[in-house]
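Only the coordinates and a few stated rules stand behind these numbers; no lab work does. As the structure is a computational prediction, the values presented were derived from the model and not from experiment. Cβ atoms are built from the backbone, for glycine too; each structure is taken alone.
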Structure P
Amino acid sequence: MTTKSEIESLLLLLEDPDPFIQESVQNRFNELGENAIPLLDEYRAETKNPEEKTKLGSIIHQLTFPTLRADFHEVLEKGVKNREGLEVAAFTLARFGNPTLRIKEYQKKLDHFAEMVEPTIRYRLDERRKMKQLIKFVFEDLNFGGDTEDYHNPANCFMDQVINRRRGLPISLSMIVMFLAQRLEMPFFGVNMPIHFMLNYVSEKEEVLIDPYDNGAIVTYDQCYFFLKKNNIEPRPDHFKIASDMEILTRCIRNLIHSYERKEMPERVEDLKNLLALAESFE
């Protein structure tokens, strides 16, 4: 066991230039393991010092990553072959940014969102109007949208933070729609288009491409071709194939790697590459 005063003392000792003292402090944190996390997290929440917050975040990550990796491996072993598996994997990955995340709380939030919109789509609507109603609910009523101010913020990749902030990347916004659609038995899928992840609604009568980063606007294949060519990518048919759940998961990890590279946090990048290699071994 430990106390808040011991945590404060250990953090002060980390500033000591003596390598032996620093090693002793690190060994003590390793001894405490995840038992120290609640106090470390409490201290991180209370401190106003950005450097202290960063230091505490690094210690918490170091202590929790081995368990996260083991849990992520277990999720992959069970299989990410359907939407439920992807949801569990995505929230498990979100523990990389929030080690104390309670996944079930956020799954309950998604349940609640689905319950909110269900009465408006369940009856007396044709397929296209149902699709439009869910899109309107997510992007207008709940106010989810793209983070145009800080696109590369890792928070845009972690599902819990996307739900909290109502901001995300095209792929994380698409996942919000897909997770709600799974609860509502609606045929929404992801399209792993280069640079810009897209949504696809596939009914018996039609397929509709949807841009999650443009508040769920319906787009044409011609517009997507133009976008790719504008970004020096020659469009190919496989750019518009429905993405598998594992492809979505690995793209999420690659986005995170890119975000942490931009933040110049090499230790986090290496840990994410470890998770990516693990995920790719199950593809």
Structure Q
Amino acid sequence: MPEANFEGVFVPNVTPFKEGEIDETSLRRMVDYLIDEGASGLIPCGTTGESATLSHEEHIEVIKVSVEQAAGRVPVIAGIGTNDTRETIYLLEQAELLDLAGYLVVCPYYNRPDQEGIIAHFRAVSEVTDRPIVLYNIPLRTGRNIDVSTVVELSRIPNIIGIKDASADINQTMDIIARTKNFRILSGEDHLLFCICCLGGHGGIMASAHVLPGKFLSLYESIRANELEEARRLHYHLLPLVRVMFKEPNPAPAKAAMKLMGILDSDELRLPLMSVSAACREDIAGVLHGLKLL
């Protein structure tokens, strides 16, 4: 597995299902598509991978298949976070047997720990692996924000090397960039990729990048090359895709797009999530037509 520099555009890939079971054939086909289209790396079993609905055995199997199919072409970073520190460590220990570049670990959800509890959780997880860990802050889903001071404290742990920032708070993002050193800030809000990278961020982890990941990567690379007019053009070119990908609950639109493009055999989700409405599917098809993908 190539060593990840944790810069660029990473895809938190969906978990394909067919008749209630993991569709390995579609998963392998999708991994090939994402790599061929320019993804910097893959992140199986994150939020977009419906990790909350996977058994422990399925969770590890999806990661294993993703690593096998990637075959060293791009880094694979496993989503392993839960709201239970013991369970998170258990999953990580299982994943340690696989050829991974690191882990994406979400802030514990539902339990609503205070900042000291959040620090203790990530510290405990970091102590059972030498691999890099990326924090995942998404307060809308977890019910807890990882405060800037907490991120700064955690950034001092040697193998906590970055954050997927889905706080949607640009002031908080700027404070993290200003107060950390050699720490990767990856946009978790797809529509803010341009803004966060202009401020000094290092790319994004983006559900929208299931479609044309290389175009999103070009946006990031244009900013790095100080080609802001080109980056701005790409931002507005891709914005309709970003918006339609979140018109209904993620990852339903991403799965619908992948099915329309012939990459997935089914856009099935596990309850309580459901496939997109007919109106949303029509909107997705319209955007894909506009991008000349249908």
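Structures P, Q were shown, and FRET efficiency 1/(1 + (r/R0)^6) of positions 76 and 100 (r between Cβ atoms, R0 = 25 Å, to 0.05) at 1.00 was computed from Q.
Taking distance in nm of label points 7 Å out along Cα→Cβ at positions 172 and 196 as the measure, the highest value among P, Q is held by P. Once Cα Rg over 2.2 N^0.38 Å is evaluated on every structure in P, Q, the highest one turns out to be P. For mean count of other Cβ atoms within 10 Å over residues 4-11, the calculated result is 23.9, so let me know which of P, Q that is. Structure of origin is Q. Tell me which of P, Q gives 14.7 when you compute Kirkwood radius over Cα pairs in Å, for residues 20-139 alone. Structure Q accounts for this read-out.
Consider the structures P, Q: one of them gives -13500 for helix-only ellipticity at 222 nm (-39500 (n - 2.57) for each DSSP H run of 4 or more, over all residues; to 500) as calculated from the coordinates. Say which. Comparing all candidates, it corresponds to Q.
Please state which of the structures P, Q yields 2.6 when distance in nm of label points 7 Å out along Cα→Cβ at positions 68 and 92 is computed from it.
The value was obtained from structure Q.
A value of 19 was computed for relative contact order in percent (Cα under 8 Å, 6 or more apart); which of P, Q is the source structure? Going through each structure in turn, the value belongs to Q.
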